Structure P
Amino acid sequence: MSNEARDTIFIGKKPLMAYVTSTLIQLANLPAVSIKARGLSIGRAVDVAQIIVRKTENAGYSIGDINIGSESLESEDGRTRNVSTIEIIVKRNSA
C-alpha cells in the first residue's frame, strides 16, 4: 500500500505547476504515475496530464489508461451526493 501512495498524485487546490512538478519528479523514479482527482478538480488533473505530455515531448511521456467513475459522499447537511472521479495514468515511453 505504501507503493500506491508514492505513485499517486492527488489533485486539489494548489497551483497547477506544483502538481506538474510533483508528477515529473515521481516519473523520474517510476515507470508510471497515477493522477487522481474528483469533482471540480477533474479539469485541473486533465491539464496536468496534458502539460506533462505536450510540453515535455522530448522526455517521452504518454497518457496510459484513463478511468472515470463516481463516489458517494455525505455532504455537510447529511445528504448523500455522487461526486465524479478520474484517474489518469502518465507513463514513460519505453525506448
Structure Q
Amino acid sequence: MTTRVVLPAMLRELAGGAAELPLELPAQVPLAEVLDLAFEPWPVLARRVRDEQGQIRRHVNVFVDGEDARREQGVQTPVRPGATVHVINAVSGG
C-alpha cells in the first residue's frame, strides 16, 4: 500500500517539483524512517525539514493521518502503510 508524503508549494522545488512523494512501506515504521526514505534523493529538502539531530525543525509541522507528530511521538510516531504524511511550513506573524 502506498504511503504518501505531501509537500507544501514552498518545498516542492527542492523535490524536483513533486507535490507528493510516494513510498511503499512493508510494515509500520517510525516517522523518521519515512522522512529518510522520502527525502533520500533530496538532501537539501531533508535539511529544511529536520535539524542536525534528526528532529523536526521548529518552523515545520508534520502530520501523520491528520495527527500532529509533535503531539504524538515526534519522529518516533508510527506510520502505517497507506498513511498520508503532510509536511507543512509553520506560519507565524502578528
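Every read-out reported here was derived from the displayed coordinates using simple, explicitly stated rules and does not represent laboratory data. Quantities reported herein were computed from a predicted structural model and do not represent experimental measurements.
Determine which structure produced the value 37 for relative contact order in percent (Cα under 8 Å, 6 or more apart), calculated from the coordinates; the candidates are P, Q. Don't skip to the answer; put the middle values down first.
Values: P: 30; Q: 37.
Of the structures listed, the value fits Q.
Of the structures labelled P, Q, which one yields -5000 when helix-only ellipticity at 222 nm (-39500 (n - 2.57) for each DSSP H run of 4 or more, over all residues; to 500) is computed from its coordinates? Could you put the intermediate results ahead of the total?
Values: P: -10500; Q: -5000.
That value comes from structure Q.
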Item to check | Origin of the value 29, 19, 15, where Cα extents along the principal axes in Å, for residues 16-55 alone was derived from one of P, Q | outcome: P
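Given that semi-axes √(5λ) of the Cα gyration tensor in Å, derived from a single structure, equals 27, 13, 12, which label among P, Q identifies that structure?
Numbers: P: 27, 13, 12; Q: 19, 16, 12.
Going through each structure in turn, the value belongs to P.
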